[in-house]
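Take a look at these structures.
Values in this text are rule-based calculations from the coordinates and carry no lab data. If you're wondering where the values come from, they're calculated on a predicted model, not measured in any experiment. Cβ atoms are built from the backbone, for glycine too; each structure is taken alone.
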Structure P
């Protein structure tokens with residue numbers, strides 16, 4: 001299986017080209033990055049593009065849909081797919097978006113969209129994100145490559161051992177107790193982690209007991 005990646009310099013969002021073999025069948029996964037490098041790979045490897053898969057419909061993941069469809073005449077798929085020697089499982093992973101999907105290609109590589117990143121998780125509905133990460137993605141084999149919606153790839157095994165959110169959800173690290181404010185509201189900083197944009201990602205618990213995952217720029221550390 002061949003995988004090519006392009007990343008947008010501003011959004012830091014990824015678009016992927018996945019092929020079963022040189023001269024074979026190929027699929028795009030998301031489109032919010034410069035597409036010319038991926039088009040060049042299609043020509044270089046003599047690939048036949050059949051579909052475009054979409055993890056979720058945020059602009060930084062679908063910006064190039066029209067260009068891909070116009071160039072190759074392919075349908076957009078929001079679900080499982082078999083084409084050529086490629087087989088994609090479509091795993092419902094809500095939290096960041098209600099219809100968010102993670103795609104697992106040939107049991108080897110997981111395109112996790114905006115739910116799981118290297119050292120971080122996506123923002124959105126807290127309980128849904130936790131279930132999508134722990135009950136769905138962390139159940140994949142540890143050697144599974146994780147190709148996220150933004151920046152660098154990782155593996156399920158690495159995130160199981162090193163992702164700060166996962167470690168607390170597993171119970172191998174304690175919840176944090178540092179006080180903070182988010183949007184002028186008092187809260188406790190439960191987890192702080194790096195994030196793909198360098199601004200950090202936080203799990204906070206407001207004083208009314210509600211948990212939330214928010215971008216680090218929203219957290220005022222006291």
Structure Q
């Protein structure tokens with residue numbers, strides 16, 4: 001039996017997968033804020049989320065596991081203007097087939113949230129990547145260390161032409177994760193501008209989780 005490790009930052013990035021995989025049992029996993037196992041499509045799937053950024057990835061994957069491959073998954077920001085919200089971006093070693101459309105291309109990792117359309121445009125020009133996120137590079141390092149295939153399967157939550165509703169970098173913990181309460185309070189200070197945009201962004205993330213779950217349910221590795 002094959003064992004796939006899905007590594008994400010937040011539990012909600014797995015919502016679409018959990019909706020489709022049947023029963024998933026909680027498992028103990030040092031360094032993870034969420035960890036579950038499911039028998040799905042004839043394989044074993046470990047789903048672990050440890051928080052945002054490379055430091056928390058390394059903490060979550062400190063203990064080597066016997067796996068068929070590691071898949072970095074979750075949300076990403078588009079750098080390519082052609083990408084739309086809900087599009088799937090794939091990068092890495094594992095061959096896969098899917099009845100759903102997806103785009104292959106480089107995914108760039110930053111240890112910070114890329115907030116503005118201006119910075120997204122600069123990263124597109126300077127790196128050639130088509131999307132940006134915060135954990136894939138650290139997951140790839142661990143896959144190389146464990147000598148297993150690495151793949152990144154991400155879903156676009158924000159497009160290249162849009163600024164995020166807040167500078168989320170102002171609300172990160174010393175480890176790099178986010179102070180959720182502080183983010184909410186910051187939005188409440190601007191109930192007619194920032195708050196509606198944050199609610200819209202959250203809705204886009206929920207839609208992105210659904211699109212990611214649908215893609216993973218129907219793709220073959």
Structure R
């Protein structure tokens with residue numbers, strides 16, 4: 001009886017090992033090939049710009065990385081990047097290190113390398129017309145005064161890419177310099193609101209990757 005139980009135990013261990021191998025093969029199969037989507041979070045590199053309004057895109061990518069248990073730390077395409085499967089879609093996530101005004105350089109390099117069409121690009125960035133914690137999702141559009149988006153449009157030659165705008169609050173007074181405002185730090189209260197908008201943006205991303213942009217807009221647009 002003891003020998004029989006021992007054989008059964010060995011059989012279970014062997015079976016579990018085989019199942020682990022199959023699970024690993026399936027995981028590798030799902031991530032085989034090249035990324036079909038490019039997700040871009042805009043911001044400025046460096047500690048001095050952390051938790052500033054212009055870095056809302058970076059903040060969202062960092063939230064996504066935390067939720068998906070990955071690190072966006074590989075360097076290529078003038079960006080820090082990560083490759084992951086999100087909502088069943090293979091995605092390249094990048095944080096351009098070009099500084100905001102030259103974001104298009106990183107986007108074009110990644111698109112060309114993986115031959116990703118502009119229709120499969122989603123850009124996440126800050127919007128000063130919305131309060132902190134609010135979102136606005138668009139299928140396409142002009143730069144609207146945002147230098148990062150302007151750079152992407154100029155270098156890709158297209159406005160036909162989806163975007164998720166995160167509200168970062170309006171200038172406290174009309175005489176304040178715009179650059180000073182977008183490079184200012186969030187307050188603690190605003191950071192709490194931004195945490196929610198980063199979470200909402202990540203959920204919206206999952207919908208958009210599966211052609212449910214309309215649903216994302218209905219759910220999350222301010």
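Looking at FRET efficiency 1/(1 + (r/R0)^6) of positions 39 and 103 (r between Cβ atoms, R0 = 25 Å, to 0.05), point out which structure of P, Q, R has the largest value.
Looking at the calculated values, the largest one is R.
Among P, Q, R, considering only distance in nm of label points 7 Å out along Cα→Cβ at positions 71 and 135, which has the greatest calculated value?
The maximum falls on structure P.
Taking helix-only ellipticity at 222 nm (-39500 (n - 2.57) for each DSSP H run of 4 or more, over all residues; to 500) from the coordinates of each of P, Q, R, which one would give -14500?
Only one of P, Q, R returns -14500 for helix-only ellipticity at 222 nm (-39500 (n - 2.57) for each DSSP H run of 4 or more, over all residues; to 500), namely R.
On relative contact order in percent (Cα under 8 Å, 6 or more apart), which of the structures labelled P, Q, R is highest?
The structure with the largest value is Q.
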